[in-house]
Structure formats: C-alpha cells, structure tokens
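Structures follow.
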Structure P
C-alpha cells in the first residue's frame, strides 16, 4: 500500500476515535460503556426549561448537581450524582444527608462558582442547576453536557423537584416522594395539636448572616413553605418581607421578630454574624418566645439550604419535636 494512502487512513482513524470520545463525554453516543447503559443511553427526550428546550438522556447515568436543592432532589429520587458543589462556608456536602450517599460524590467547587474543568473531567451526561446560580455559565456548561436549569431556588423548590424528576426520568419515584411528604405533614400537624392549634401558634424564623443584616424570614421561601404546609401561624411582620422573602433588621430592632416560637440559624461565624451578641441582648431576652423557652437553634444547612424533600422530612421531624415540648 502506498505510504500516502496508509497515512491518510491513520489520520481518518484518529479523527473518528476523537469524535467518538467527544460524543461519549457529552453523553450522546450509542457506545456500550460497560455500565449497563448500552443503546439505552442514546435515547433522549426534550425538557422545557427556563433556558429553552433541552434534549437529555431518558436515563442519565452520570449526573452533576450544582446546588444543594439539586443534590437533595437526586438523592431523594434514588439517583447517585457523580459530582456536586458545596457551600462557600463549608468544604463538604450537607451533613443532614447520609455520608454513605455523599462520600463518593466528587466535589466540583463552590455553589455559583463551579470548576468547569473538574465538571468536564467527570464526563457527565446531565447537569442540574438554576439560572440564579449558573445562568452566566449556561453556554459553557451546555458544551459539557445537557444542562437543565430552573429559574431560581428556594420557594419554587417543589416545582423544581418536578423538573429534576423529569430530567432524571424519575417521575414515578417523584409521585411516591410527594405522597410520603403529604402523609408526613398530616402526621406532624396532628401531633402538634391539629390545624386549629397550629394556626393559633405564631412562628418566626430568624437567620443571622455574616456580613449582612438579620433576616426575619417571610413566607416566600423554602422554610416558609414548610411552615405553611403545617398551617402554622406567622406574625404580621412577615407580611412586610421584601418580595415575601425576608424583613431585614439591625440588632437594635430584633424585638420585631417576636412570636410564640422563634427558630434561629446562623450562616457563617456566629461572632461575625452577630448571633452571640444579639441573643445576649436585653431586647432578645425580652422576646415572648425567649421568656417562655420557645427559642430553638437549628441547622442552617438543613432548614435554609436543604431545599428538597429529604431535608423537608427531617425538618418536619424536628418541628414535631420542638412544637410538642
């Protein structure tokens, strides 16, 4: 065979191999990877997202999640992600999640600041995140793998879960998760005295944030929706929350947070966030909840940052314990 023809054949072969590897990295090849995916991995369906229609595998095998809500959704649906981000104030995944489920997940950077090279190295076939976290990286992420984004996080967590379930091909599992959550809500509502007593019990949530004012949480957020599911009362101050999210105050106005029951959490260092100083103040000690020993410190990463059904179930259990003391 002439040398020129032999060289041309080698070049074409190399190009074909490179193309196959590239497609494999994007999860769109029909090759048998040995993980049981086979030809099924090539089957796709279209998901409608805030960023437009996205084609995703019917049964994704290598999922990367870029926020705690997406991580919670995946694990709640029985999907083991290959990669995920962590909070800027932590160097690991939320402790409320079983270590057995998170120990093999590769950390790919901080929330809203993922390391794209690390993400790409995992060869994902699906990426889950939100526009509020990674909208400015959508094009780059989409070149790595099909990327499904929700509009935001927090108050929309239930709708986000449904989109995650659709993207993961786990709609049947999602129905079971929702049914179990509704049953859990009914059980806790009964345990705390029923709907009428719940409605008469005013509850506030106060979050101390390093580098920011103190937040009295309103009704349009993750924890607010769980309190609403239980039918718990909320003080009038919550109606003044900006966009329904929070009403921010200085330590000198912490008396505005008064309620029958007050839950508190801290994001960052308690000293720098003002937690210690504020909770030792006369104003704080004068709160009705404080006088009646109805102030409860809770885990910020669970009650605020969990944003999923696994977290919600744990919060419901804790709420039952606190509200039946």
Structure Q
C-alpha cells in the first residue's frame, strides 16, 4: 500500500510538472485572507502615472472598468516609444495599435492593427459595449472608431520617425523586449465592490511586419478576468504568450488554488521551454480576488506599479533566468 501511494504521488506531481503536491491544493484548502481593496496594479514604470489616474476613480468608489480605462489612457497619450502616441512604427513606418479590455461580467472588447486613433483602449470598450463582436481590426476598427466620434491623428512623432529612419539603414529585425523598450501597459484593478477589470494596450514590437498582432489585444493571452477568482495580464514577446494562452492559464491556475505568485511562476516556467526563450522577455502580473498580487518574468529588468492603501510604489520582479 505504501508503494502504491508513493507511486500515485509521483504520477500526480509529474502530470503538472511540479515536484511536490503543495501546488495541487484546492482553493478551499487555505481560506483566502480578508480582501484588500481597492487596488490597482500595472506593468512597468510608466504604470506609476497610469495608476494615479486609475486611483482617482477607485478612491471615489468608482468601477474597476472605468479605472483601468482611465489609467492606460494616460500611457497611450504619452510620447513613450511603445504605447500609443509616439510608439515606434512597423517596418513600413506605420504606427499600429492593439488593445483590449474586460470587465467583471466577462464582457470584453478589442481592437488590433488600429491606426491614427489616440486611444485604442476606448475604442475597444465601445466594441464591447456597442457591437455584438469582441474584436475589430485594421480599417474596420478605424471606421468604427470614426463612427463613434474619434478623430484621426498622426501618432508618428519626430522622435519615433527618426528612430525608424535610422533602423532602415540596416533594416535588421531583431525583436528585443527589455527594460529599455517597454512594449505594453497592462492594468488590473479591484474596486470597492470587490469587482475586477483589466485593460491592455500597446503599439507592439518596433519594426514588426505590417499587420502583425501580438498578445495584447487577445483575450486569454494578454489579458483575462474571472471575477470569482482573479485577473492576469502580460507583457513581452507576444508570440510566446499567445502560444500558452498566458493570462487565461494564470487565472485558471488561481482557480485551482495557486496563489497569484505561484500561478505566474508556473506560466513563466512553461514559456521557458519554448524555442529561443533565453533571448526574449516575458512578464506576467496577476491580481487575486482578495487583492493579493503576484508577478514573475523570464529575465531580470521587469517591474510593476501598485497603488493600494494610498501608496503608489514600484516592485522589482523575480526572474526565471537569474
């Protein structure tokens, strides 16, 4: 009997790629601590300013959905080379934007390869609220935005144009996501009512092929919300994240009883098995229903911002490749 039990333990642990059964504990095994709310978390250092805008909504008892939209709009309007206005263009010199948003009811909207519109996150929200669809892309997304009162704007700044022209001299495409090239802002929020929402927006990889779409506008890859359990968002090389449905994986692990931190670490470990994993950066950020935050990355250099208890602060994230 002892041998049989030992054998079953080894088989069960191996099935999830872990060396012990602690991570298999059901969600009800350890009661969650009293919820800390409201709280907002977002990727990278540009999340500090975004959090401030989101907190203005949350601190007044506002809805998490309104908070995440208001928050990432700040980053979309900054000249930061990686999100929205001033984002580095594709190899043809066109700035194309991707974004998605998801609320506590599981409703969601997204846009991809959207051009000349300052706030793709707001267009994504209108896709969610005013159409029967989840995602609009390219010209169709732009036409919809214009029909909703958005105006065309030139998002290619002199700085990003100069960088693109310099790149054209060699035209060597080597996608690198690191601390110098923040490619996304993903934001998650828990409001006073205990509801979760999230938003994710980007101008994508610099000098990508025209029409390339990463994980950021894809529900389940760059963002996922389950109001019973928690939320997750991602940043980094989108292709790698899409291949494991990263955000959904993390939330589903949380449903099974993993903490936000444990879930992020399992997801990163899975990506580490992909081809060329050592040459890219991936960062995951998760927020539990109780306000607990977790995050993990492939490489050093990823950080995130948290606003809770009246404080807005940065946290450096642990990495798989140390």
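Readers should treat all values here as calculations from the given coordinates under stated rules, not as data from a laboratory. From a predicted model like this one, the values you see are computed outputs, not experimental measurements. Cβ atoms are built from the backbone, for glycine too; each structure is taken alone.
If helix-only ellipticity at 222 nm (-39500 (n - 2.57) for each DSSP H run of 4 or more, over all residues; to 500) is calculated from each of P, Q, which structure is the one that comes out at -11500? Structure of origin is P. Supply the structure label, taken from P, Q, corresponding to mean projected area of the Cα convex hull in nm² with the calculated value 19.7. It must be structure P, since only it matches.
Taking distance in nm of label points 7 Å out along Cα→Cβ at positions 110 and 286 as the criterion, the highest value among P, Q goes to P. Supply the structure label, taken from P, Q, corresponding to relative contact order in percent (Cα under 8 Å, 6 or more apart) with the calculated value 16. Only one of P, Q returns 16 for relative contact order in percent (Cα under 8 Å, 6 or more apart), namely P. Taking 0.15 as the value of FRET efficiency 1/(1 + (r/R0)^6) of positions 150 and 262 (r between Cβ atoms, R0 = 30 Å, to 0.05) derived from one of the structures shown (P, Q), identify that structure. Source structure: Q.
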